[in-house]
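> Below you'll find the structures, each written out as structure tokens.
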Structure 1
Amino acid sequence: MDKFNNQAKKWDTEEKIKRGNSISKAIAKNINLNKQMNVLDFGCGTGLLIIPLLDKVKSIHGIDLAPNMLKVLDNKGEKYNNLTTELTNIFEIDSKFNLIMSSMVMHHIEDTPKLAEKLYDSLEPNGILAIADLSKEDGSFHDSLDGVYSLGYSNDYLEETFLKVGFKEVKVVENIFTIEKKDKKYPLFLLIGTK
């Protein structure tokens, strides 16, 4: 977590802002967002997913384990009255939400089936899950695999894992954004799950 904490002030690069905007657009395209929705963004960082969606929903609660990331988000969110933040992790959340979203967080959580179960339990009836992360890769995406528990995900694994915990519908939207680094391309997916 120190790595993310130390990078907070310089986190919002042009590339990461572009990625956040692309994922936000993919969420808005695939989910009928409305002003009745209470939303959770877990591992929200500096809010690159949150800010583009704030005016489309009732409220967004951003949680993260890096206090410096939340400070950056709190500064950005000063002009919004429907944004709250909290220094906590997804497994400590007791509230229920209409939509839970995240970007590039799931591969940092050790137990994906346990996470899937917690996300299901944290959604209101008919709630929706929107998770963007790496498609299966060869391990070259990260400079260090410290704190990395998955080298991306296959569609089959995602569908099987999230259907097993009770989601009645699971859809994987492929190639919503491509990260280019070290002369390689790493496509991202958007997992949509309906409770």
Structure 2
Amino acid sequence: MRVIAGTARSIPLKAPAGMDTRPTTDKIKETLFNILQFDVQGALFVDLFAGSGAIGIEALSRGAEKALFIDSARAAADVIRENVRKCRFEDRAKILRADASLAVGEIRAMKASAEAGTRLIVFMDPPYDKGLEMPLLNGLSAAGVLEDDDLIIVEESLGCNLEPELDRRLEIVREKKYKNQKHIFIKKKPEETGL
């Protein structure tokens, strides 16, 4: 596992040992960032259920302004710190060992301290088929944190269908399927304007 492109290109990254994690493969990571290539520069990036932190670190390497990493496991938080240090991104990264349910408040604070109009990209890779992303998705929507250009990406199993439980103010704008999983791209619905 390594950083694929940008200022930290080719730096090898560690994964938490002895944990039930599924690091996103370099091939899938490269495909994801090819899709995001014009969105990451200058963005605020949030890596939830971060594991090794490889996705958030890739975003920083490709020009994200700041990244927030959240994982509840001590081993994951320690590895993320080590990987961030190795890539020299300490000044642009915040690492929290916390439950992902705290993300909404952290994201609100992150956006409040950023320049108006800065794009937010939230990536979440929860354990598959447990529904852990739904409270976060709907919480972000209800909190009014999302703006039109912001993007949420959920990595889930191929059989996952978020549509039925998704807040009415959110919409799935794209799905990218791989062999064993998919990325679901979600945005805030454009606000309807009455005449």
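> Computing mean count of other Cβ atoms within 10 Å over residues 28-35 for each of 1, 2, which one ends up highest?
Numbers: 1: 13.8; 2: 16.8.
Sorting by mean count of other Cβ atoms within 10 Å over residues 28-35 in descending order puts 2 first.
> Still on this structure, I have one more. Out of 1, 2, which one gives 64 for percent of Cα pairs over 11 Å apart, for residues 92-131 alone as computed from the coordinates? Don't jump to the answer; show the numbers that get you there.
On the way: 1: 64; 2: 75.
Corresponding structure: 1.
> Then there's this: If distance in nm of label points 7 Å out along Cα→Cβ at positions 4 and 140 is computed to be 2.0, which of 1, 2 is the source? Spell out each step's value before the answer.
Details: 1: 2.6; 2: 2.0.
The structure behind it is 2.
Where a number appears in this text, it was derived from the coordinates with a stated rule and is not lab data. The structure presented is a predicted model; accordingly, all values stated were derived computationally and were not measured. Cβ atoms are built from the backbone, for glycine too; each structure is taken alone.
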